[in-house]
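**Student:** Down below are the structures I want you to see.
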Structure P
Amino acid sequence: MSLNQPNKQLRIIIAGGGTGGHIFPAIAVAQAIQALAPEAAILFVGAIGKMEMEKIPKAGYAIKGITIAGFNRSNYFKNITLPWKLLKSYFQVKSIFKNFKPNAAFGVGGYSSFPVLKYAQTKGIPTFLHESNAFGGKANIWLAKNATQVFTGTMGMEQFFPAAKILVTGNPIRKNIVEHTYTKASALKEFGLVDTMKTVLIVGGSLGANSINQVIKNNVVDFFEKNIQLIWQTGSSDVSTYYRAAEGFPNVFVSSFIDNMSAAYAAADIVISRSGAMAVAEISTTGKACIFVPYPFAAEDHQTFNALALVNQQAAFLVADKEVNEKLLPTLFSAMNKEDLITSMEKKVKTFAFLNADKTIAEQILKNSIN
């Protein structure tokens, strides 16, 4: 499809963030847009102080920050400044639109997406939403009625969004997750590990998972005694504690954040992970057996919904967060002794993978934004 516009440059705002589960798919779609329409100008909008303000520029894109925060469910007193932040973000978004003059706006979720997409809709600018989870987020539900199109990571989302606007695309994942040249042995070398031991990848999401980390910290010696290696992404909280726990154990690689996730997945025999939408998408695409531990405080418990889609088809295990201490390691060690089960799960989990979600979304945005 020819997308060249000599008389009008396509200008697209991409809004959202807060976690890697929103940021990395947004980057994937931006890259797909540029591959299809190299002349397109792209500007990200995110929340000041959140991780998108670091990760987006690192990926080579400009980003504007707005003063916005989500509703605090655990401490209602902290919401006292929310109306002021919403009002301030409105004027910030208005200024961004006045200067950038976008032809389209794409929202990937996270509270910074709402004021951006809502403002675009009041100006008649085509808006596109992506809902990565198996349970529709509040902001996307509110925005969907006036959206041009709603992309979803899973089927069966008609209960949340107008059926006529839904296109099931899957969740965009970073190209380097699947497009790499690692062998298992070369991937393990990236982490200073060997190819003669089974390897467990532990990822608690971009912000970490305290319950999982505590179990691993308290049982590091068990992995050494069972001749099992760990690639352990801890998140930034208390990372020094986890480094100390791993001292003296050559079978453990510890990092607060792993940039080279393509190597991490390639090295792993099994994964322990939260079940954010993007984690589920990456694990499905890489075909890894996994034990999901859903984050119990996710809005509408959407991480449990995400995990159950796979668990109900025997494509993954699930351990509830409240049962991590009792069940996580027994489930892991039992699974690692059942090679036939792991092989079966690897085959089944791949059936949940959507390929080229980023390109499909980019094509739809471009097609419906060019008049």
Structure Q
Amino acid sequence: MKTLEDLLQGSYEPPCLSLYQPTHRSHPENAQDPIRFRNLVKQLEASLGARHPRDDAAALLAPFYALAADERFWNRSLESLAAFAARGVFRIYRLQRPVGERAIVADTFHVKPLLRILQSAERFQVLALSRGGARLFEGDRDVLDEIELDPAVPRIVEEAIGDERKQAHSSVWTYRAGASGPGAGAGVHHGQGGEKDVEMERDTSKFFRALDRAILEQHSRPSGLPLVLAALAENQARFRAFSHNPFLLADGIDCDPQSLSADELRRRAWRVLEPHYLARLSGLVEMFGAARAKELGTDDLDELTESASAGRVATLLLEAEHEDAGTDERIDDLGEAALRNGGQVIVVPAARMPTRSGAAAIYRY
């Protein structure tokens, strides 16, 4: 999973292409989404021709046209998407919140529409383990969707399990090679006692160790999101015994996640996460108060504009929505500048903000 920081801190040679589009989750509404996408790509093509006539537009636009023709991609849409391209890079984000249509060619990527979505303090992931497989979800208090596992996840698991994964009778958790997306993961098989139980326990241990490492490396660490485990109590204990994932919360959802609807899974995950979320925000507010008392923090937007550009901001709290549209735009500029210079940006609800300006920064020095 690629993060917003990757786009802002990477060294990408211009031109940089940014495309945003509302999408639809189901048929027949989603049938028009690829058509609208192609129209936006044509806008990018026209802008490229006008602003960068000597650049190889075909190479930059090729991944966009390939995506437009990918039926599987358009059958798994959320509320909107964002796509970015430059020489040697093409990134796609499926978004759980709506965005307006935009097709921009510039010297840097246009990421401000992503700030309020990807930097929200309410976001989390859920790892659901059941007889149906190992599945990963991502969302917040209002929405939760299954996300596609990074291709490295099955590779890591398959390498760890080896030939045992091909023997259904000897493996409790067997990764289904080549599977991805909904339902991909590990299937449970029941042994017949004795030696087979020992083999099953060994293979379960292998699977849990490998899955934990793969989720940490490919999802938890890149996203930085807290992880809620949903599994039967016996598998909660077994998985946690092997886990080295610092993002895994101590509390989980003790049931078979297959027995829950997506909405119920979201509600139960938020009940687990909410105390951690509130404690985190409380800690950040206290840190800001202490920093401001030592003149190492501010909520003054004029001062922040200079400090964020200079790389002084270590942590920046942004109000999710400000009542003044002009201030909202300015706050987004601050967030982008802070991220571009290695700062941490956290979007929080207005009720939890320690200031009235819409921003609160803790300085590095």
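Each value in this text was obtained by applying a stated rule to the coordinates, not by laboratory testing. This is a predicted model, so every value here is computed, not measured. Cβ atoms are built from the backbone, for glycine too; each structure is taken alone.
**Student:** Given a value of 26, 53, 20, 1 for P(r) over Cα pairs in 20 Å bins from 0, in percent, point me to the structure among P, Q it was derived from. Working shown, then result.
**Tutor:** Details: P: 29, 55, 16, 0; Q: 26, 53, 20, 1.
It must be structure Q, since only it matches.
**Student:** Same structure, new question: Which structure, out of P, Q, was distance in nm of label points 7 Å out along Cα→Cβ at positions 47 and 143 calculated from, if the result is 1.4?
**Tutor:** Numbers: P: 1.4; Q: 2.3.
So the calculation was done on P.
**Student:** Hey, distance in nm of label points 7 Å out along Cα→Cβ at positions 279 and 295 derived from one of P, Q reads 0.8; which structure?
**Tutor:** On the way: P: 0.8; Q: 3.5.
Value 0.8 for distance in nm of label points 7 Å out along Cα→Cβ at positions 279 and 295 corresponds to P out of P, Q.
**Student:** Further, regarding this structure: Comparing distance in nm of label points 7 Å out along Cα→Cβ at positions 103 and 255 across structures P, Q, which is largest?
**Tutor:** Numbers: P: 3.8; Q: 4.7.
The structure with the largest value is Q.
**Student:** Then there is this: With Cα Rg over 2.2 N^0.38 Å, for residues 31-222 alone derived from the coordinates and found to be 1.29, which of P, Q does the value describe?
**Tutor:** Details: P: 1.24; Q: 1.29.
This figure was derived from Q.
**Student:** Right, something else. With FRET efficiency 1/(1 + (r/R0)^6) of positions 15 and 159 (r between Cβ atoms, R0 = 25 Å, to 0.05) derived from the coordinates and found to be 0.55, which of P, Q does the value describe? Let's see the in-between values first.
**Tutor:** Working: P: 0.55; Q: 0.05.
Structure P accounts for this read-out.
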